[in-house]
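I've put the structures underneath this note.
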Structure P
Amino acid sequence: MEYVIEMLNIRKEFPGIVANDNITVQLKKGEIHALLGENGAGKSTLMNVLFGLYQPEQGEIRVNGEKVNITNPNIANDLGIGMVHQHFMLVEPFTVNQNIVLGNEPTKKTGIIDIEKARNEIKEISDRYGLKVDPDAKISDISVGMQQRVEILKTLYRGAEVLIFDEPTAVLTPQEINELMSIMRSLIKEGKSIILITHKLKEIMDVCDRCTVIRKGKGIGTVDVADTDANELASLMVGREVNFKTEKTEAAPGKTVLTVDNLVVRDSRKVELVKGLNLELHAGEIVGIAGVDGNGQSELIEAITGLRKSVSGKIKLNDRDITNKSPRKVTESGVGHIPQDRHRFGLVLDYSIGENMVLQTYYKKPYSKAKVLNYKEIFNKAEKLIAEYDVRTPSVFTKARALSGGNQQKAIIGREVDRSPDLLIAAQPTRGLDVGAIEFIHKKLIEERDKGKAILLISFELDEIMNVSDRIAVMFDGKIVAEVKPEETTEQVLGLLMAGSQVKAGETNVVK
């Protein structure tokens with residue numbers, strides 16, 4: 001059997017943790033090979049070894065049968081290995097063109113960068129693989145999905161024959177995910193080979209040929225995807241059976257907790273994205289907001305949590321006006337917030353994970369006295385939350401940026417849910433989480449609901465919206481255009497409503 005990549009018996013250690021313990025992965029030419037594992041299982045670490053970002057303590061790597069020593073990413077590039085990272089490596093003020101050629105600029109005989117040659121090469125690659133990227137657009141002005149295409153173009157421009165995708169769909173909308181899967185298929189047709197780091201079982205079943213499972217740093221085995229199913233893969237990944245259907249009793253809504261009345265919010269370009277929105281949320285219920293990204297969901301959340309000023313309208317919490325209050329005032333009034341952008345709004349990446357666990361409460365007793373932090377209490381609390389929410393970290397002193405994306409997310413969820421606020425806003429709460437962690441988080445949200453708390457769930461995962469919500473509000477063009485009950489509708493109907501289709505109430509069971 002001819003393999004383009006062989007990673008044999010790889011061991012990678014960090015202080016206090018063995019991230020990869022004697023793992024073997026073999027990639028065939030022209031296949032999409034999944035690397036499946038829970039958050040913190042060691043998937044990204046293993047691929048960072050292949051890409052030259054880390055050096056292994058043991059094991060060897062072979063490319064096309066030849067043993068190689070990949071000591072940095074430039075060597076990986078020279079060997080035809082490219083990596084599309086989970087958190088993009090792009091310079092926002094630069095154009096697409098500038099980002100792609102950065103460090104590999106074509107020059108004229110005079111030494112001046114040949115912009116025209118670069119643009120033509122990028123356009124040719126973009127057209128060949130159906131990437132449809134505007135080379136002159138600024139990174140700061142394009143969508144997350146388009147930024148990912150720029151990362152793919154970067155690797156192809158450097159001549160990659162093997163592409164590593166690290167959790168590529170964690171920040172994409174369902175439509176963008178479908179488009180990415182099509183791009184992967186076209187790459188394979190052109191003779192490329194792909195390693196897909198993921199824990200989304202549907203994607204593995206859709207596009208992958210084989211799957212290597214890693215659990216807690218150890219290789220569990222490699223299976224042919226055609227010979228398995230999602231349930232078996234989930235069991236291999238977490239070491240137990242996983243329940244994909246969230247068990248819950250019927251909601252018993254109580255008093256009104258949140259009232260949003262005729263709210264108008266503009267984005268940073270002064271464009272009106274929330275246009276006279278009305279919404280009510282009661283104690284003891286989970287309301288899911290379904291909508292295509294960019295229809296005002298982010299601006300709505302930011303207005304409720306105090307991160308963005310509203311132009312007009314009212315936001316009331318327990319009948320108290322919190323419109324345009326500061327984030328701390330909103331938090332203290334009884335609002336918890338799991339933000340959709342964990343790096344921008346959820347964590348201070350260069351603080352320890354222990355410090356991040358008390359970001360909402362550090363100035364209160366027992367964590368602070370006379371404006372002096374009590375680190376013993378802070379780290380005691382952090383250790384309890386880390387254990388309860390299974391945050392995989394070497395210690396409470398580890399910097400937040402050193403944790404995997406999924407473990408960062410679990411830390412934020414633990415911090416916010418632990419305060420048991422009257423209103424919990426959960427924006428993409430399971431983004432980047434594996435099936436075991438998703439099951440756990442959904443249970444936590446339902447537990448909070450059953451304690452009489454109000455939960456506002458914003459998610460682009462329609463199965464999550466359908467599975468967890470008691471009531472679904474569909475958001476389109478800055479307004480709530482319909483309300484449906486999950487047991488009386490389908491994902492297809494939701495998709496039509498999310499796209500702005502006018503569907504008769506009888507066909508959709510729209511709640512008037």
Structure Q
Amino acid sequence: MTKIGLAYINGSVPGFEDFGNLPTDIVKENGLVNGNKASDELDALIIPGGTLIESNDINMDLNREIKKMARDGKPIIGICAGFQLLSNQIDIGRKSPVPIVKDGLGLIDVNFSPLITSDRVKAKVYDNSFLVKNQTEDVTGFHTHTYGKVEGDAKPLFYSQVQRMNYGDTNKKGDYNIFSGACNDDENVIGTMIHGILDENPVLVDNIVEQIDIQDLDDIYNRNLEVKKYLESEVGIHTGIKVPAVKPMGKPKYLMIGSNGSDSGKTFILTGLAGALRKRGYKVALLKVGPDVRDIIPGLYLTKGKMEDYASVKIGHLGWADIESTVAKLNSSDYDIVLIEGVMSVFTGLLNEKVPFSAAEIAMSSNIPMILATGVNKGGIESAAIDIVAQANMLEKFGISVEGILLNKVYNDDIFDNVVPYIKNNTSVDRILKLPKLKSADMRGFIPEVEIRYELFTSHAMDLIENNLNIDEIINMAREVEFEKIYSFEEIKSRMI
């Protein structure tokens with residue numbers, strides 16, 4: 001019986017993609033499969049993406065089994081963080097004055113350093129491994145990483161064509177400018193930064209099937225269904241939180257998490273809500289307005305949800321899928337609730353003549369209700385209250401339903417209580433919510449833009465949300481929606497008067 005392992009370890013995102021529907025067995029930190037060593041039980045191993053290096057949760061037992069499988073010539077495929085794990089070393093010191101170097105397993109002769117990309121990509125293929133045999137066309141998939149600069153002498157497999165790097169356009173249309181995949185000299189240990197590569201390129205799956213001589217593919221797929229059931233049965237990784245069965249809600253209900261600026265905590269709030277809803281049995285879709293889908297990965301870590309091909313909502317030329325097609329796909333899906341994270345302020349980009357170019361315009365297009373959040377840590381609770389009132393009233397002029405106002409990082413309950421009447425008296429919003437300041441938020445591992453440990457970030461986010469917000473009340477804020485129209489630049493300006 002052929003067995004293909006999938007690493008299920010803290011910091012990994014094993015539900016992020018389907019991996020060609022090939023994994024048949026779960027491999028945990030102890031390196032065992034059904035009580036036996038992975039190197040004895042498995043014919044191949046897939047190591048998913050995540051924060052394996054930042055989380056530092058790969059222990060010696062699993063490392064030893066990975067190395068043994070590599071020496072035995074068995075296929076090992078590492079994706080994103082899985083690729084990093086197989087490399088020589090990784091500099092995770094983005095925004096650090098000095099490199100912060102973590103060692104990999106040294107199975108693929110490359111090193112990693114900071115480089116941000118979050119694109120749907122095509123990638124040129126180099127014939128240096130069984131995996132790409134007969135793959136005569138570009139492969140497709142997506143990037144979403146912070147530490148993605150690959151340099152080294154390993155045999156190349158892929159070079160990706162990207163539109164943006166480090167938040168800026170590349171201005172190199174058609175160039176294959178990112179080294180995005182490599183293999184070892186024996187060509188059996190493979191790493192790539194391209195997520196979805198086994199789901200979108202069937203020739204690669206055929207090559208794996210041939211390489212490990214799978215005789216009964218239906219048996220593989222049936223056992224893969226059991227693996228997926230196992231993944232979906234737990235919130236997060238090794239939390240022990242089981243997902244109950246609930247009756248589907250019918251058409252999905254939508255809720256956007258918007259804000260009056262960056263550093264308001266949108267990602268933290270969305271992550272905690274995603275986990276809390278999944279804990280109650282709901283199937284939760286996560287979307288990001290704009291291109292930076294890295295922000296919704298912590299939520300997907302908890303829900304075990306897929307990074308859908310419409311997860312990045314287009315604004316101007318940035319993103320993956322337009323809001324009209326996204327709503328159409330979601331409304332025919334089996335999701336119960338759709339949480340959408342805005343980008344920067346809800347009004348950032350509003351007066352760009354490329355429409356839509358802001359979270360407000362995306363909400364307007366389909367009457368998506370919103371929780372409007374503000375961080376109070378910079379200007380104080382009073383300033384935040386005054387600012388959020390102005391933002392809420394402007395959203396009302398645009399016809400956007402603000403279902404709740406949330407003050408985040410509240411450091412003084414008495415001051416919060418004193419500003420609530422001001423907010424209620426000067427807006428039409430009845431629900432004024434708060435989240436307390438998280439004392440450990442300055443620790444490394446809490447910053448998505450720099451270094452994030454998913455198990456740490458997500459557990460704190462879910463605990464804070466559940467302990468301070470009424471989840472049933474949040475569910476009641478969500479609404480079914482239909483796409484209506486994209487408002488023109490002139491229509492937008494007229495509503496601002």
>> Taking volume of the Cα convex hull per residue in Å³, for residues 249-376 alone as the criterion, which structure among P, Q has the greatest value?
In response: P
> Taking volume of the Cα convex hull per residue in Å³, for residues 41-152 alone for each of P, Q, which is largest?
Replying inline: P
> Among the shown structures P, Q, from which was the value 24.4 of Kirkwood radius over Cα pairs in Å calculated?
Replying inline: P
>> Out of P, Q, which has the highest value for mean count of other Cβ atoms within 10 Å over residues 297-304?
In response: Q
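FYI, it's all coordinate maths here, none of it is from the lab. In this text, all values refer to a predicted model and were calculated from it rather than measured experimentally. Cβ atoms are built from the backbone, for glycine too; each structure is taken alone.
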